[in-house]
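The structures considered in this document are given below.
Derivation of every value follows stated rules applied to the coordinates shown; laboratory data play no part. Remember, predicted model here, so these are calculated numbers, not experimental data.
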Structure 1
Amino acid sequence: MNAPDGVNLMANTSVLGLAIPVLPVTWLLGPAVSYVLLVTLGLAGTAAAWYWVLSHGFGLSRVAAFVGGGFCGFAPAMLSHASWHPNIISQFLVPFIVWRAVLMGRNGRWFRDGVVLALLVVWQAFINEEILLFTAWAVGVFVVLYGVQRWRVVRGRVRGFVAGLCVTGVVAGGLLAYPLWVQFFGPQSYSGIAGLLNIYYVDLASYFIYSQQSLANWFFPNPLLAPNYAEQNAFFGWFLVPTLVAAVVTLWNEVVVRSLAAVAAMFGAFSLGDVVLFNGRETGIPGPWLFFQELPLLHSVVPTRFGLIVTAVFGVILAIMTNEVLAITGRYRLPGYISWGLALALVLVPLIPTQLVMTERPDVPKFIIAGEWRPYLAGGRTLVPVPLADTNRPEGMRWAAATNIGF
């Protein structure tokens, strides 16, 4: 890519945290097989990770964790990215980062907890930094909101929590110092892409319709109220948001639920961008992102992807509500089971994902695959396809991969 200068992958999209583990597969079977493997493991791994953390880390029932984990792993936003961005859907570290951060220093083991969190952060940084930034921001807001409301309970943990975070900062900062220098100050680095992101907002109406890759869209097709097929970051359908509002009202006495609802509301508002869109049209109403989009680090954020944080929070609230219903005893137990079971079916069945969109790839030309290009190159020269490879014409990269990066 970009011979002879190469590419600053840290300043673009580095997936070393995924690519290195599957190197044997790529070498033996090719990048296409590795891609399919990463998509499969990304979706399933994210669901499994949330299941484990919700059940073992936070003590919810297995059924509740299954509901929450399944939603977090296979929500409409995740499926929309699956055909394009394996680094975005590979969120299997996110639940563990949330778990270790929220419970930092709980048993006085702040040093160990800080080191563990640092290693998770470093790995996630080499998968997708944007998701890492979103996660850190969301966890920070949640911790502050929870702490303010339960100060008497948490004040004894503040010292251990802060000490653990300092350890995380030192360890992760040391390990990431050089990669981050390359990203922000190395060759081909850049600062901000805000001017290119003015179409990447969530349409407010898309929070209440179904995605192009949902079961419901077969019966109730909707317009694509998103910048493209890969950025359908809301699309929760007709019933999910009202159901979750009812769940939050029901569980309003739970500080965790109130704090989660506030996090979802904040990131949902940010996802709308600097001007609110509704049904494909600008409303003229300024969005809260207007006041954040030029800040350092945030000027490179794609606002529509805040919907991914909303998705994860929705999944956790679904799990908590399911857990509360399963804990009902006495004469209300059966009616509770039936009513919440029907609500889940009404909410989740229409969101069942359909098959990912696939297209046929043209064969690699014989000139490339048979090595007939070799006599034309000498002295460190490379073969340049015309037109140049880009997001719409990736053939040049496919040809290079077919020759084991021979040119």
Structure 2
Amino acid sequence: MAILVQKFGGSSLANGEKIRRAAGLSLSAVRQGFQVVVVVSAQGDLTDQLLTQAGELCRAPSPRELDQLLSAGEQMSAALFAMALEEFGAPAVSLTGWQAGILTGRTHQNASIQTVRPGRILAELNQGKIAVVAGFQGISAAGEVTTLGRGGSDITAVALAAALKGERCQIYTDVDGVYTADPRLVPTARRFEAIGYDDMLALAKAGAQVLHSRSVELAQKSAVEVEVLSSQTGAPGTKVVAGCPPVSAAAREERSALVEIEGLPDRPGAVFRVFSLLGAKGIEVDAIAQSPAQESRRKVAFSVGEGRMAAAQSLLESARGELGYQSLAASSGLSKITLLGECGEGIAPSLEDRGIPVLLSSQGKRRSCALVPREDSVAALEAVHRDFLTGEVPQRELPAAQS
């Protein structure tokens, strides 16, 4: 019997009615002949509520205790989901990450899955039960509870689908697929029937809040077919698979920051060293721009997620003696707009023509991005979509199934 993995996000589980609706989707899959494994996130904004309570009690909670606290949110969802299934007459069992066999590294708050031992899950499935697994969490070799960081429940679902050799992994969100832009911000955006792993990864890294980039990377590596669906509408979704032609789409990373290095010495390896230092600390950068050298020095600017701005600034300040630059500045309150696809001269001229300030821009062959003030970001996304993505989305044939 084929195994189907379903993941439900926090917005799909925000209250009892939504949990019952999601449980009905799992029950429907059982009636279609699947053995079903469900992965759940914490309900609604429960994770944020727990973080707020922790901050009220302790100015700097330890990563270990935060993992102990935050993992409880997904465990609550798993138990409630299993209860809803049982009320429908479907045998079910809730499992924590460690009960499900998810073994991770030692890093708290951002652990990586090292391996999955799905024996317990398979045993429950073979007893005719739906296994409901708490996402976002696992256990280290030292027996410590760990969490997987942003997008952790997506990662859990894809990892389980790979370990269980599932037919596919369904990700239920509050949008019914992958669109040419976020349909909540751009009502004229259009849905793709299918998108390739590479394009989905590029959109995820650009800020599209459909799938986390780490889950897409894992899906591609493990050849797991992912299907993005809405738990509310029942409409057809988008399949993320290998073999799809390139697509064009736009995305917004809402919380971005700008870092500017003035007077970096114009010597071989100087710019490379800047980004090597940042990369070694896991600080991802984008929209890199350099000015021509003047008097043997140049300006280097780049974007970084707003949550990593302080870390980037601190790291570069501590390395000022080695790097030899003259000054460093960082600005928050920005958003990054990215166009994936044919972009001509880039999106910056289009935005500037509409009076939207562009603080930084960069362009490649099939990718153009710009940093804009956050208050202008929705208008900027709409403008890019209108100027570059107004054509019809071709209905792409799905790749032939592999025998």
Structure 3
Amino acid sequence: MHWNFVFLVAGRACHQSGFVLFIVALMHVIYIETASALFMSFIPVTITLARFGANLIAPLLFARFSLTTILIFATRTKVLLLVLVFACIFYDLLFLAYIIVFFVSMMDAWFDPSSQALVPRIIAKEERVRANSTISLVSEGVEFICWALGGLLLAYVHAPFLFLLVVLNAVFTAASCTFLHQRVNKTFANDCEPKSWHTEMRRGFSVMVSSRWLLHAVLASFLTSFASVVWIAAITYLFVEQVLMVSEGWWGFLNASLLIGLLLASLVLRTHHSLIQQNQSKTVFVGLVGTALFTLLFALTVEPFVALLIIACLGFFLQLEAVASQTLYQERIDVNVLPYVYAAEGTVAMLGFALGSLLVGFSADHLHLMFIYLISALLIVLASFLWFRAFKQEWQK
């Protein structure tokens, strides 16, 4: 069990670090080649569309292959695709690079629910809060380092070397998943017989609709994904410049402050995992309420140093909600349908994020940024209300 979890954490850490370095290098190259913010904006749009489509298709894979087989396919295919991206950029074939980025993002979308659904299969129930917080702690620590490291590497060794590191990261991810596949494949292959393709694609949504608490949870996820678009770089840049009235470098300080809050929450969750394990749904609710409160406070602040403190607190409550909800899903949903539910929730969340991006992008030109963040806080309050309704009767017992 111990080594299975080590390989899973190592694979996710390499996957996360590779993603960050890939985005840093790709955005840099596109800007150097085109000097166009529009072409740079196509990258997040491409990634969102790819992940949305991949989550819809994912149930067809879950019905026919074990989770570790899907991980093997996704990680090995990603290595080949990243080599092709590197070649496209080297030969100035940027149009082809966007197409390949689309397929790279599909591999990532299949990697995430498959690796998440493995946790309840290799970790005992009483250890899942600590396991999920460990995964988050390692992944976010690696992400924090790689955002800073990516900028330094670009300054000293340039993009080609960074792309080489991305490919090596993908190789290490594939190696970790291969070891995991050899250890758990036979034990944890999917037990369900494949059905018609449309039945399989609806399975996660069918489970979602048939469970009152899960339906409320996924609707809350839609609202929080919609609300989260206020933290994309373009909007935060504007807030830093127009509201806080400081240099663009403060965007980096805000990111660092957020990650500190996330890491602190992961440490608290690891330390008090038994208490969180017994109060998972309440912890999610506290996380949502805290996220709404500090989003509201951020909207109302004009002091840069106060904003840093608020963002750190926001990161703390975001992590509480994320880890507790992850553990709740793993305990209350049957392991054979869990990957389907993750894929369905991912589809809904991507839809919310895409709609939010369009509306916020339009609103930023017509509304004061403070109102946009206030609307975000209100949406999270609505998500908190949905979560309260889902578990009100359970909490009263």
| mean projected area of the Cα convex hull in nm² - highest-scoring structure of 1, 2, 3 | 1
| field | Structure responsible for -16500, with helix-only ellipticity at 222 nm (-39500 (n - 2.57) for each DSSP H run of 4 or more, over all residues; to 500) calculated and labels 1, 2, 3 on offer | value | 1
| message | Ranked on relative contact order in percent (Cα under 8 Å, 6 or more apart), which label among 1, 2, 3 comes first with the largest value? | response | 3
